[in-house]
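Novice: Okay, got some structures for you below.
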Structure P
Amino acid sequence: MTLQPPRIDMRSFQDIVDEAKRLIPQYVPEWTDHNLSDPGVALIELFAWMTESIIYRLNQVPDDIYWRFLQLVGIRPFPSVAAQTDLLFMLTAPAAGLVTVPAGTQVGTEEVDDEDSIVFMTDRILEIVPPELAHVVVSDSENPGRYRDQWDEIRFEGASVPTFRTLQPDDAIYFGFENSLASLAIRLDVTASTEGVGVRPEDPPWAWEVWDGEQWSPVRVQSDETGGLNQDGEILLLLPKRHEPLSLGNVRSHWLRCRMTEAGPGQEPYHKTPEITALAVFGVGGSVSAHHGELHDRELLGVSDYEPAQEFFTLNRPVLDRIEGETVEVVEPDGEPVMWSEVPDFTDLNQDSLNFVWDAAEGRIRFGPRIRFPDGNYRQFGAVPPRGAEIYLTSYRSGGGARGNVGANTLTRRLSGVSFVASVTNPEPATGGVDAETLDGARMRGAMELKSGDRAVTAEDFERLAHLAAPSVARAKVIVPSGGSDVVRLLIVPRVEKRPAELTVDDMAISDELFETVQQYLEERRILGTAVSVEAPKYIGVKVAAEIVPEAGRNEGLVKDRAMDALYKYISPLTGGPSGQGWPFEVELNVSQVFSLLSEVDGLERVERVLLYTVDLETGEREPRGGQAVKAEAGCLFMSYQHSLISPEDLATE
């Protein structure tokens, strides 16, 4: 499809001719012959034709001019945002001493065909230490707050420790460690009673947890060979990022516990308490946060010519937000290197200020300009590197964008050598990667910013500023306060780079970091007397059950897939609705809209019948009978849930 150039001047040839003729009575009232045969009218048409040619050329203004104009008025496009995930490093053997994975360790995806590896870097040092088990206590639900010491029983041969004494939910066994095991992967070598205890080995009713300083946080069970403590084997646990000491009874330690839970649907409860006769704990790995980015060491940008407003560009872009140590180094001929500092703009600088501005999206480094004032004097805003000085970047990181939202267990290629590490992976998908802002997005945002400034007064202001607070905000909606309340409820929808058919309610969860970022940003910009509450919308599952008839000779499976894709895309908080920007808040969905949507599917002859169901996305339970419409209350959004396109015979069983 051919791209249409922007229209700066909308006038046509005839518009210019008509405008000129309307001015004749004002400037030349004695000119009364306006027919085409009049020489004056011929000249008007000639100049109109020439003006139209100029307008055509003006309308070919490239996008770069728009970028420059936006920068002149202080509107800069948002740079790309790097995806985040946790990397799990597993050791070749249990740690006998401290094992360190340095900050900046790089891990990537496997190269496929012509696609380059997607590289992630660790954010901090990972220290893997041997666990030191020092205490074992048990408690039961009948005597909360009372703990029975079982340390001697776990250490001496011939004794055993019953884990769940009363076989009631919240019975627990606690393991106390001398040191924090935050972010570590530990292996429990368990010698347990081999008698059957009733539970399904692959799904025991238990929960592993640690004390994080405020509450008991869940522990990820990577594998369990004991079948719920039914037999000897290994249990591999991945602990969360916080593990703090707590006093239980008279013992203060870093606690890890296994707590009995209610048997859920399909689970079998314990009929006899499992018993542990011996236990050994080993540190076998650890996890650390990482972001999508590739490190570039010292890079020569160029040589200074001592002209104001010099510009240099990095070899790799876009550039991620700078961290400590990432800056410009100026090396004069026969001189010592001098570090310069980055600033957002040159407004408050003088001619001796060793500062520069870094445009992350374009990878552009700019030095101070020289500005002429009305009195004829010039002023230098920021110093200029001396003539012949070499301009270096000490280091920087490039990356970011939706490309970094890789799936779970795809970051397996080690790009940095680390001793004693056998393997690495990402147990969870990487999330949060957002591409740089487009010209259209910056243009619309610029108009809103120039109109409303940087204050949150109206509902539109709150919604606009939520997008400015974090590029990972896909949608924002203000729920108008009722009953005279001064609390503004702002609902935000995160940006998720997934196919609509793969989207789940868990994907729409708002991270604590995003909540805090938006809340703090709006707190600084709200007017006095109002308060802001940043919340997530309530998502309502919608299931469409329809009877469809494909056209004769068409592949029924292909037609069904197209119809499914259309439904998942239309009933979505991100891509749904008539505009394709997400299903609107407080707007009902009815069968006529579904009929209209499916009628446009290629290869579908007709739709016989449609039923709509609402579904609880947490439990999967749907309303018993389908209807002709589903309504969304204030603060609710629709999300597709397991649509069903079936034959007339099958529809009767729905």
Structure Q
Amino acid sequence: MKRKLRFPLFALLLTVLSSVSATAQLVKFNSKFDAVSEDEVKMTSYPRDTSADALIIYQKIDRRVYISPAGDFMVDKTNRMRIKILKESAKDLATFRMVYRTDGDMGEKITDIKVFTYNWENGKVVKTKMSKDYIFDKKFSDKANSISFTAQNVKAGSVLEVTYTRKNQHFWDLGEINFQGEYPINCIEANVTFPEYFKYNVLSRGIKYFDLNTRRETETLVTGYGANVDYGTVQEIYRAVNVPALKAESHLYCVDQFYSAVEYELRTIQLPRQLPKNFGSSWTDVDKQVYDSRICTEITSGCKFKKEVDAIKASGKPFRDQVVEIRKLICDKVKWNKEVRLVPSSASSVIKDGSGSTADINALVGNALNYAGFEVHPVLVKLRTSGEFADFHVATDVFDTFILRITEKGGESVFLDAARSEAYLNVLNDNYMIIKAREVSKGSVSKWVNLTRLCENTTNFEVAAKLDEDGLMTGKMTVTAKNNESYDLKKFFNSYEKEEDLIAKLENGNSYTVENVSSANMKEYTPECSMSFDFEQQMQSSQSQDGDLIYLKPIIETMHPDRYFKSETRSVPIDIDHINTLVYHITIEIPDGYTFEQIPASEQMGAMGTDVRASVEHKTSDDGKTLEVTYTVIENALYVDPHNYAGYRHFWQQLVKTENETIVLKKK
């Protein structure tokens, strides 16, 4: 959001202002730049976390808002890091990449880049300075560039020291300051300085590892008129030491949002002898920005495919069929380039290129649907991988992309992300499963919509099998998936070009062998697909004085691997991809002359504190020749709080146990 503000009335200000007068870190270091010690370079491990691939020995973050001689409010953001590379796997930390804006008053500069590498060689510290030839500044988009650079001579044992400054006029949003990350931090300091006229909202999240002190000082401004102006500043000083790493966990979309951090956003400026200027936006302001932007204007502009859309309308097909055909019309002409964007490019340029981002394709499809007479609203989405909304961050830049809500005159409506071929109406990528998406409606009230329960998602495993007296089980498995489960199965199936690679993946983690794979609707734009294959699996058997035994494992598909949730504790939530129901049903004919010696009891399972549950039922036929097992898992939640981790972990272990249970058959 653009907020240009100039410091006013120097003469007035001159008159007004003239009347106004933790615990120590483990690794010792010198905080001055280019003062790396021999001990830091020779260090081979970090005692507080011996598994760490790298250590942030020292990090200094400065955010400074000041007044330029021209009267503009400016921002300098200086970042300095001293990083110890402990293992080869952390060498990627030597590469830095940033995107910065280049559009007029909103433009930025990245300056004062200095990078040094320190190594222990032949009994001494050897310093390597990064050449400016290794700094690459490239065009990223119409309004942005990307700059990247890489430290030289980096290896396990190296110490990197990096500093750079980002300059802009974005005084209203100082952004996040993270005191934690995926690597442990020995010491981190942050100074946030701003004129006393500024009032910021400050959101703190995660565990509070930092100490905070505030002090007030006076700065002198030399104006363009040659006068000196003193004005008060507020300096907020943070310091944290011995901060543990918070690493990404399985079943978690965004670990960053759980880091110890603070985030600044401007609330008010109160200049001397002036009324306060409020900078807090409302969602109504955001809505207006959106429907004045290309997000909406590209949807409501003239249609590029009137003739084709007219033909679809004239067919008289039902609403949903028309939406699907119009989507196909556009996606046959413009392919998704795998980019996720919020603001679309012009329709003409996208059509000419023949490819585009999610925003480009959704805008084109929305435009054609709007021309067809349907009501089309963009729905703004913040992806789960970007974390949840900050409490006070009300702006368009919190969103990553948009989808469409299409409504016919009769009142039925559907949600659509047109770019993804595996999706369907009301079937979205799991990353879009959010409780609060913003539907923007010009001329009517915009609203929040829940995208997590748009459809019922199911997977059914239907297995027909026969067991012989040698313990070999053969049969056919058919997997039928609907909606989001269909999305996942299509994505899995279509990721393998060769059948032998697909078969290898199906067999991986399971003890059966596969042949004769067939499928339905894997390439079609449908809400359902299926896959079938023949299998065989050798069961264990033994001989005893009491008779021959076969140990039958009826659930042959591994659906809940035991490699997950090994840790007894977890500090971050568990994210479930989407609400779903899984049903595994198998019918097995047992060999003549065998009876059921031992069958596990039917069971109900659940995780305390969350809406996930499961059941398993074993049933034999009256003649004792057939066994049926029905195993059902229902996940009616997207989130498991860390406080409920122990219960969910136990539930998962029960599922693992259920999927590995055996039934004992005995020869008469």
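FYI, it's all coordinate maths here, none of it is from the lab. Predicted, not measured: the structure shown is a model, and the values here were computed from it. Cβ atoms are built from the backbone, for glycine too; each structure is taken alone.
Novice: Given a value of -0.38, -0.71 for log10 I(q)/I(0) by the Debye sum over Cα atoms at q = 0.05, 0.07 Å⁻¹, calculated from one of P, Q, which structure does it belong to?
Specialist: Label of the originating structure: P.
Novice: If distance in nm of label points 7 Å out along Cα→Cβ at positions 97 and 409 computes to 3.5, which of P, Q did it come from?
Specialist: Here the read-out was taken from P.
Novice: Give the label, chosen from P, Q, of the structure having the highest value of distance in nm of label points 7 Å out along Cα→Cβ at positions 185 and 433.
Specialist: Evaluating distance in nm of label points 7 Å out along Cα→Cβ at positions 185 and 433 on every structure, the highest lands on Q.
Novice: Quick check for you: by mean count of other Cβ atoms within 10 Å over residues 289-296, which of P, Q is greatest?
Specialist: Answer by largest value of mean count of other Cβ atoms within 10 Å over residues 289-296: P.
Novice: Quick check for you: by distance in nm of label points 7 Å out along Cα→Cβ at positions 145 and 553, which of P, Q is greatest?
Specialist: Values: P: 8.1; Q: 5.9.
Max of distance in nm of label points 7 Å out along Cα→Cβ at positions 145 and 553: P.
Novice: Given a value of 83, 46, 36 for Cα extents along the principal axes in Å, for residues 313-560 alone, point me to the structure among P, Q it was derived from.
Specialist: That value comes from structure Q.
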